[in-house]
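We did not get these values from a lab; they are worked out from the coordinates using the rules stated. Given the structure is predicted, the values throughout are model-derived calculations rather than measurements. Cβ atoms are built from the backbone, for glycine too; each structure is taken alone.
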Structure 1
Amino acid sequence: MPSKCGITIEAFEEKKLVLLLGCEENKADISKQIEKYTDFAICMEEYRRVKHNWEEILGRVQVKTPSESTNLLLNGWCMYQTIASRMLARSGYYQSGGAFGFRDQLQDSLSLLYFQPDKTKEQILKHASHQFPEGDVEHWWHEETGRGIRTRFSDDLLWLPYVVCQYVQYTGDKSILEEMVPYRAGAPLPEGVDEKYDAYPLTEQVGSIYEHCQKAIAKGYNLGEHGLPKIGSGDWNDGMNTVGNKGKGESVWLGFFLYTVLDQMQSLCQERGDTKQAEDYAQKKEFLKKNLNQNAWDGSWYKRAFTDENQELGSRQNTECKIDSISQSWSVISRAGDNDKQYIAMESLERYLVKEDLGLIKLLDPPFENSELEPGYIKSYLPGTRENGGQYTHAAMWCIIAECMLGFPEKAFAYFQMLNPIEHTKTKEAANRYKVEPYVMPADIYGIGNLAGRGGWTWYTGSSSWAFLAGIRYLLGLKIEKEVLMLEPCIPKEWKEYEIHFRYGESIYHIKIQNPNQNQTGPGTWTCNGEDVPDKQIHLNQQGGIYQIEIVL
């Protein structure tokens, strides 16, 4: 194959060029593809088909707000990034691995509920089949080789019940709980071994998705001496891989996340009539809540973790990692933080981690560098880079969700604009500082030094899915529960109106929200096709029809 080719175009001449990129199993199949696409008409037909497919998917949710950058981000770009890079390719310029991550693609599939809930279900079933009978899971795996890595990461397994509960809550489809899925075979990790890469075949042992969720919680509810879940070889922050790999360290963030999972599963168990299990989860979550508020509160914010040596992370006593954002935001998202502590914690987050001049929200501060703390490979990143004191956009989106849940629309939208890549490239000066694409969410932004404000690691990041959820579900308030549409907005007071166009099955819902009194939130008055809706809820219909919904806040 030539390394280069020359093309000559005469004056006023037109030429149509096709660049074909692909792979096949053998040369004969390659020749067939080349022959097929020498026909320009076939190329154009394929192009139209691909465009139509994306328009069909991404067109299911469209918004019209007073913020054009918000419209651009939510009307396609976030979900294109999520589906194309995260779900299909599982690849990007900065990471081209092709693997499925247990926590990663499960989280990505949450935003698909608004577009393709059947794909969320497929993801749940796929990931459940990478769980071991002991309840732990493969951290990541390649489908092509059947090989993956078994680890002591403490949060991976809990994303399964979390996403299952979200799926059932959105769709009302409880039949997924009865789906039978096999487990993986493999010897548990020996003491002192943090991970093992191997081929873990499917076993003949199967369990329902409900049982898979129960096993995950049973394995994950492993508390240490402070009554908080053990962090193992890392929680959501992979870089903190030596905080608790000796078996004693505990994670405060994981405590809030585990509380959320217990709370949601408790409701699911009650609906199934599994009273005994529901009561067990209720007792566990209340015990966890007490420990979080007594043992993890540091006076003005929540700590991040306790190490194997009982050192604290995310405490005012620390010279590095004095405060970490995800403990604060999840104290609100979980509702496990005491009411007054939620507000105080978020005020501390705003004071220490929000950098309006740079348009970023840091994950933690100050970064790890010279202290005696050895949390793991996070410390090998330069200070202000990625997880080590830069903005980790995934976590920053959780800050926005927390502000919405506390009822602070001005802050929530201001932060959303800060994280919107379009807002980072509106001037030449800003674009020269930012240096990455204006149409995709970056995984991180540099936090300090001469690179502060520069974006990094675009495309392959879970922040795109959470950006969509933060915008649609929490700011604009489009909430779906068991095929019932509700609205819980958290918008800036200067917004006089906005619109959401939502396709559910074959039905189309045109929703116009007016805010003449600057109420920002609240149910207001509803009409659907000219008729009053006194309970402020619309029972969705998949079978076809056009519904004009008007809401006055």
Structure 2
Amino acid sequence: MSQPYAIELKGITKAFGSVVANKNISLNVKQGEILALLGENGSGKTTLMNMLSGIYKPDSGEIFVEGKPVSINSPEDSKRLGIGMVHQHFKLVDVFSAADNIWIGREKAGLRLKKNRFALVEEMIQRFGFDLDPAKKVYNMSVSEKQTLEIIKVLSYGAKTIILDEPTAVLTVQEIDKLFGVLRRMKAEGHSIIIITHKLNEVMDISDRVAILRKGEYITTVDTRETNEQELTEWMVGRKVDLNIDRPVMEKTRPLLELRDVTIRNDEGALAIDGVNFYIRGGEILGVAGIAGCGQKELCEAIAGLRPIEKGQMIHKGDNIVGLPPKAIHEKGISMSFIPEDRLGMGLAPSLSITDNMLLKNYADTKGPFVNRKQGRADAENVIQELDVVTPSTETPVRRLSGGNVQKVLLGREIKAGPNVIVTAYPVRGLDINSSYAIYNILNRQKQAGVGILFVGEDLDVMMALCDKIMVLCHGRLMGVVHAHKTTKEELGLMMTGALDLTDKYEDKPAGIAKDTRFGEKEGEEEA
């Protein structure tokens, strides 16, 4: 008799009002396998997994665990059935230790913490080959340590099936390799793993099978060894997609913006950027790589004029523009667009329509008491058409859009403003592969138009294909700027962790660098 599936879904349907998120989906997960779940934004992946984790309940259909029909009405039911989900946004108590975060979630833990809890957690850490101190406080942990803690949590609750939602989004290459090693050991011990990811190279590396959803419907499940990235993309999108990222070569121009010995503090007053030097050329994409929290956010905000620069200069055509208001900067010839990491909190007004959000960029230029909503609506329609934004109309509040569509609206608005400098943080985070490549093409068109682009990214493969140069930060310090076509992911990963410092090997020295900077150039000296 064949072994029953670890998880089997039959005819699962889930609707939210008139929107059908999952329609008659049937798929299965074998015991001791890694199943990748792929699909575009809005294809229903997370909704489907939330029904396994007890957050949602299906409108119809059946769920089987180890061959037996079950009813999952709450996360407690899911835990009891041996199903654990590690969400993209961690559910941890910052002031507690690793062991205490695990213990407070245990069933019938009691009012008193057990003295041997650290030893019990250490035993599980050693068993799976994790690298974590049970006594370490969460607020002192790196992102990868927090993710490790989340995995240990669900294992300690007795989970036999683990669901991971975008687990590598903010990890370095080395941390991803370490995570995949842990997943393989878990698989060897008989655990079943479902991994949701947009990164096809990781799907090919870690999974045994791949299940594909499209627009809420199940398409197929294939053995990973019998498919390839191109085929997976076509199943996801429903048509052929060119997976090559162009990197047009442009003639070098003088820097549009040059930052000299810049120091910036974060909201708590700690150093976020420590004495950094770099520049942004027109017709060039400069990538910024680093582990999450190493100063990228503060750097972007400071360049955009939203955060004070404590020390140093930001030079445009020989003038220091530090401290100038955005209007004065614009009058000096810099038209800047900023696409922040926080799309709804900082980039857009959630309760306003797409049309009104388009008007926010230039309403101050309106002559007379009324804004030109007709032009704003036309701009909104252009963005919707060009970026394939899924929305009922231009008057839909952006808070009602999916995360991917919100990002498209924000990027479209900023590019419509006709900038000569674009600062963008994680512009394709949360976007499906089809939408991501549309964004890459748009950025390349801006580059070809002479725009200088600062691109903060998390996918090193994409950065190496798209960017001309990559600047690497570690704990706010510059570890070097390398040419994208001359580096490797391993080298970038070592720089991101501080193990490799290439600041003295910067090859592309700009003109006009002050004598006292690390470039060693004299003021006004031209490039060789």
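Summary of values
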quantity	calculated
Distance in nm of label points 7 Å out along Cα→Cβ at positions 82 and 394 - structure with the largest value, from 1, 2	2
Structure from which 0.97 was derived, Rg/Rh (Cα atoms, Kirkwood Rh), for residues 162-217 alone, options 1, 2	2
Entry that produces 19.8 once mean count of other Cβ atoms within 10 Å over residues 122-129 is calculated, selected from 1, 2	1
Answer label among 1, 2 for the case where mean count of other Cβ atoms within 10 Å over residues 314-321, calculated from the coordinates, equals 18.5	1
At a computed -10500 (helix-only ellipticity at 222 nm (-39500 (n - 2.57) for each DSSP H run of 4 or more, over all residues; to 500)), which of 1, 2	1
